[in-house]
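Engineer: Below are structures written as structure tokens.
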Structure 1
Amino acid sequence: MNDKREVFYAKIMLFGEYSVICDSMGLTIPYAHFKGELSFINEDKYTDLEFAYESNRQLKKYSLYLQKLIDDGELIFEFDLSSFKKDIDKGLYFESSIPQGFGIGSSGALCAALYNEYGQNKIPNSRHISKKEILNLKKIFAQLESYFHGVSSGIDPLNCYLKHPIIIQGKADLSTVGIPRNKHDEKGAIFLINTGHAGMTEPLVKLFFEQCKQHSFYKSIRDEMIPFNNNCIKSLIKGETKEFFKNLRGLSKFLLKNMEPMIPETFKEIWNIGLDTSTYYLKLCGSGGGGFLLGFTEDLEKAKFELKKHNVELIPVYKNAKVIDTIKNI
């Protein structure tokens, strides 16, 4: 393995969770607060050894998944499995601060790191990457990440790998995107709320697929959720704050009403308070069921004050005056 190891950040899917399955738009951004990199147990690092050994064991299991894909002639790209196995025997593990099961790309960052280190003839993670290269990467990452979730779109590891916001405008239309500077009120912010326990992606995604078989549910996704979702993305990128929060409110309300199984029971009241007071709006971060909730507010201090009444602390992700610069420079 190379001596110089690249760090890969967490991701946050601002919009498109679940709805992208039904061909909505999506918008995902890197989140540098959490990150991970490949490392070796015998290196002089201040790490949790139990975590490192468990990570090494999981990588060994993952190598069997890759071996089977290769043996069956199904792996769609070249991967140096021999070097990967040798490094595992030397104590390879994924040194990561990204919480697992919290919807911010723990498996995505790992897949990005493995492709970067062991992929052969790999597509470079350039900001000026072509749409064709992005689609090829998405397919590769979907295969790599399917081990963890049963099925994967490949978008999470793609975002972790490119380290730049990605807009999804269709299954075959993905591109990097810039978010305009200083067009939203500087008091506004994006934040996370920790529900205190991990979520389970695979069963919730399966549930969503089952629900989509019901005509009334699928119709509500198509006629309500997707328009709210797409308008949020368009207005955010254009810097249309009023239109953005109008659609965000609609999306938050829709999720609370129609996707209850994905929202932890103890946070439904908190979710509703945001809608009642208009001080903040919550949505799913990842597949839900636990992990983080994603919040947006036009006034961060007011949101903090309101949530503190209910013993809930928020974790600021980006403040508008700074978020845009941060995103643009990633």
Structure 2
Amino acid sequence: MKKILGLLVVFIFILSSFSFSAAQSFSGKKVLILKNVNAWNSNANEMVLTQMGISYDVMTASQLNSLSLSDLINTYDMILIVSDQDQTFYNDLGPQMSKLEDFARAGGALEIHAANWGWHGGVWTTPLPGGVEILQSYSYYDYLVKNGTWLYSTYASHGYLTNVPTGANVITVQGNGATPNYNRPSTISYPLGNGQVMVTGLTIEYSVKYSGAVWVDFLKWMIKTNLGYKPTPVPVSPGRIGPSQYFLLNYIYNTRYHRELARFNELYNSPEAGELSNETLEGALHYKTLAEEFYEKAGEYGPIATNLNSFRVFISLRQAYFAISDAVDTLEDALE
């Protein structure tokens, strides 16, 4: 049923959504990923680069010391700094920021996932290239400026950017799901010498893992743009679907959510579940807790049953359904 619902959503979104073409060739491109740990326990960047057919290396901030500017220029087309690192990472990276800026000035691309204040506790110790800084600010919604739609996650961003260079392209700003706050840009891009820098306070890795395909498409768009291809329209979230379509989808997701929740409780409380490993049970409970958080978020705008035509309800309700389905799948797979 989950696959059928997924196909239904794709069918409804097809006229209003951007879909990344897997046929796009990135032959010969190479990316350096800088991280000490997986941001929010997610390997989203490696997953997406693999899907795009792009070669990459992974290196810690300390290991970066072993590479000269010439090494970077001659080996990599883009350097991607991962969100949510430990403090050791930011301490080691800070003194090397000038080398990364010189990489961009020489024609390379820097993609900086600057969202810190995450699970690993690290914070930036230096300004970002061009003097850009990030200020802590948690937002569930970030607005895609080019197409007037919203990204949602828990949270969508951990901060907004200040000291934005004159002429920078503002890609996303924080907001409340209804009104964008243009004084709080959360993703920007700007030239630096012969290269380009893109900085974001969005929780990219977390949201790709936990908040759905819209985020996967957005990360692919970022990478594609930064690798020097002609910029393409930013992928849209489902903000252009009409109220009647939201009503249908929300009704389906709400009904299926409660059925899956009942199925989860049945499986989890069964005698057979007592023989499952703690790891399996904890994994299932993680998805159930996530589902309950999304469902609670869907109800923040009033009773769900009377708000089925709402876009904001749709975002959370859809995530709640898929999370509880993952919880059920975890138990069913283990019990087979």
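Engineer: When mean projected area of the Cα convex hull in nm² is calculated for each of the structures 1, 2, which structure yields the highest value?
Structural biologist: That would be structure 2.
Engineer: A further question follows. Identify the structure, out of 1, 2, from whose coordinates relative contact order in percent (Cα under 8 Å, 6 or more apart) was calculated to give 22.
Structural biologist: This value belongs to structure 1.
Engineer: Taking 18.4 as the value of mean count of other Cβ atoms within 10 Å over residues 31-38 derived from one of the structures shown (1, 2), identify that structure.
Structural biologist: 1
Computed from the coordinates by the stated procedures, all read-outs in this text should not be read as laboratory data. Everything numeric in this text was worked out from a predicted model, so none of it was measured. Cβ atoms are built from the backbone, for glycine too; each structure is taken alone.
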